[in-house]
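What follows is calculated from the coordinates using simple rules that are stated; it is not laboratory data. These numbers were taken from a predicted model, which means no experiment stands behind them. Cβ atoms are built from the backbone, for glycine too; each structure is taken alone.
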Structure 1
Amino acid sequence: MVTEKNISQIAGLWKEEKRQFVKKSTFAAYSLIVETHLQPAFGNLTAVTEKDVQDFVLQKLNGGLSQKTIKDMLIVLRMILKFGAKKNYCVYAPIDVIFPTDRERQELEVLSITNQKKIMRFVEDNFTFRNLGIFICLSTGIRIGEICALTWDDIDTENGVIHIRKTIQRIYVKENGIKKTELLIDTPKTATSMRDIPMIKDLYEILKPLKKVVNNDYFVLTNEATPTEPRTYRNYYKKLLDKLGIPPIKFHGLRHSFATRCIESKCDYKTVSVILGHSNISTTLNLYVHPNYEQKKKCIDKMFRKIKNT
C-alpha cells in the first residue's frame, strides 16, 4: 500500500538516510541540487512524469546549464524516486529523457607550449609559495583542490614523489535551518585519485632544498598551518596570467595542459590516466586523444598496405 508523500517530503527523508553512507562533501552536493533545483521544480508533486522531467531538462538547458550538470541532477532525482518507491511513498517508473544532440565538441582550454614555458620560467625566477603551486600543477596535472590541500609531508624528496591523499573544497551545509558554507579537507573524490606522481627534475631541484627547512605539517601554498581555498587561489592565478599577458584560461586548463603535453609526447594512455587519477581510461581517451588528419591518413594507408600484401 502506498503512503503518498510529495517529492519534497520524500527528498527530506532520503537525505536523512543518505547522510549516514556518503562523504560530507557528497552529501553537501546532493543537498544543494535538491534545494536549488529539484524542490522548486518537483517538490509539490506526488508523482513525476516523463514529461515533467523532459520539461525540466529543456528549461535548465535554456538557462545555460551544461548537459553534465543536468544529468547529475537527474541522477539525484532518480535516487529520490527509487527511495520513495521502496518505502511505498510513491510509484516509480523509469524515465527516458532526450537531450539535444551536441554537435560541437567543447574545445579544451590548453596553454600553448610557449605560454606554458613562459609561466614556468616566471615561477623559477620569481619564487613564492603560491607561484610554486602553479609550477607543481603544470608538472603533475593535479586539481586545484589537491594543490590547495597539499602539505609538505605529501612531498617525498627522498624518492622524488608527490603523494596525493587529500583535497579541499568549500561545501554547502545547513545547520539548525541556517544555510552556510564551510571549508572541508577530505580524501579525493575517487579511490583512483589517491595516487603517487613522480617529480620532474626541475620541480625536484626546487623542492629538495625547501623540504629541508619547512614544517611538514604546513600547507605548501601558504607555508603556514592554514590553507588557502580554491576560490582565492583561482583569483591569484587569473591575476598572474594577466600580469604575464597570457590569454585567460580556467585554472583547470593547467591540468589539461599537462595531460595534452603527455599525449603529445607519446606517453601511453593508461599511464597518463593513472597520473591524472581518472577512474577510467575512457575519460582520458575521450578528453585528450583526438587523432589529427595526418594520423588518420597514416592509419588508413597502413590498413590498405596490409590488404595489398596479404
Structure 2
Amino acid sequence: MSSNGTHHARHFCTQVTPECPVEASTYGYYPNLGVNSFFIALFGLCLFAQLFLGVWRRTWTYLVVVAIGCFGEAVGYIGRIIMHHNPWSPAGFKTQICCLVLAPSFLAAGIYVTLKHVVIYCGPEHSRLRPNLYPWIFIGCDFGSIVLQAIGGGTAAAAGNQGQNKKLLKAGDDLIVAGIAFQVATMAVCGALVLDYFLRFQKAKRTKSEAHLESEYEKNAAQGTTSRNFRIFCVAMGLAFLTIFIRCIYRLPEMAGGWGNKLMQNEHEFLLLDGMMVGIASVLMTIFHPGFFFEPMRKFKK
C-alpha cells in the first residue's frame, strides 16, 4: 500500500479489521512476541544490574545515563508487545518510536563519560582535546541529538492526532532523521579522535617517551595491577561504540524513507540492526563495568 493510503488508514483504524488490515499499518506486521519479549528481559536485567553495580561502585554519572538507556529500551519493546496484540495501537506505536529512537543516545553518553578518565589515565599529552572537553563536547552534542529526535517524535505524534496533517508528520520525521544524522556525525568525530589518540599513545609507548613513563597507565602496568582489566574494558567500550554506531547508520535510511517504507516494514532487519546491536552494547557496558574493570575512574570521581 502507498504511504498516502497508509496515512489515510492510520487516522481511522484502531484495530485490525477487514477494512484495516495489518498490512496497511505503519509496520505492516505483528511484532514478534518471543524476540521482543526477550529484549524486554535483556534490557530489564541490564537496568537492574546497572543500578546495583553503579550504587555499589559509586560510578554515578555512568550509572544515570546507562540506566536511562536500558530503561528506555525496555519500555520501547513493551510498546512493541502492545503492537503485537494490536498493530494499530497509537499508544504502542508512540511508546516504541519515542523510546527506541532516543535510548541509544544515553548509552552513547555512557561511553563518552569514560573517555575523559581513559585520557587522564593513559596520558592527556596524546590527546588533541583537553580531557575535560570530551564529556562537554560529546555529551553536549548527544543531548542536542536527543532534543532534535524528541521534538521530531512529539511532532509526528501530534500529526497522528490531527487527521490528514501530512506536513506535520513529515516535519516530525525530518527532525528525527536530522537528530540521528547529528548523532552519527558526533560518533564519527569521536571515533576519529579516539583512533588518533590510540595511535599517538602507541607511538609514545614504543618510543618510551618521558611523559608516557610518568602516566598512571605505565605506573600501574609496571606493577602489574590494572593493565589487563583496562585493556579488556577498552575493547568492550570500543565494541559497544561500534554496535551503537551501526544501529544509528541503519536508522538513517529506515527513518528517512518515510513512515511505512519497505525498510521500516522489515522486522528481521530491525531486530538485527537495532535491537541486537543495542542489546550487545548494553550487555558489554554492564558486564565490563568501569567500577570493576577501570578502577581509576572511581578514584578520579572521588
### Query
With helix-only ellipticity at 222 nm (-39500 (n - 2.57) for each DSSP H run of 4 or more, over all residues; to 500) derived from the coordinates and found to be -25000, which of 1, 2 does the value describe?
2
#### Entry: Label whose coordinates, when relative contact order in percent (Cα under 8 Å, 6 or more apart) is calculated, return 17 (choices 1, 2)
1
### Query
Suppose you compute mean count of other Cβ atoms within 10 Å over residues 68-75 for every structure in 1, 2: which one lands on 14.8?
1
### Query
Thinking of 1, 2, which structure, once semi-axes √(5λ) of the Cα gyration tensor in Å is computed, gives back 42, 19, 14?
2
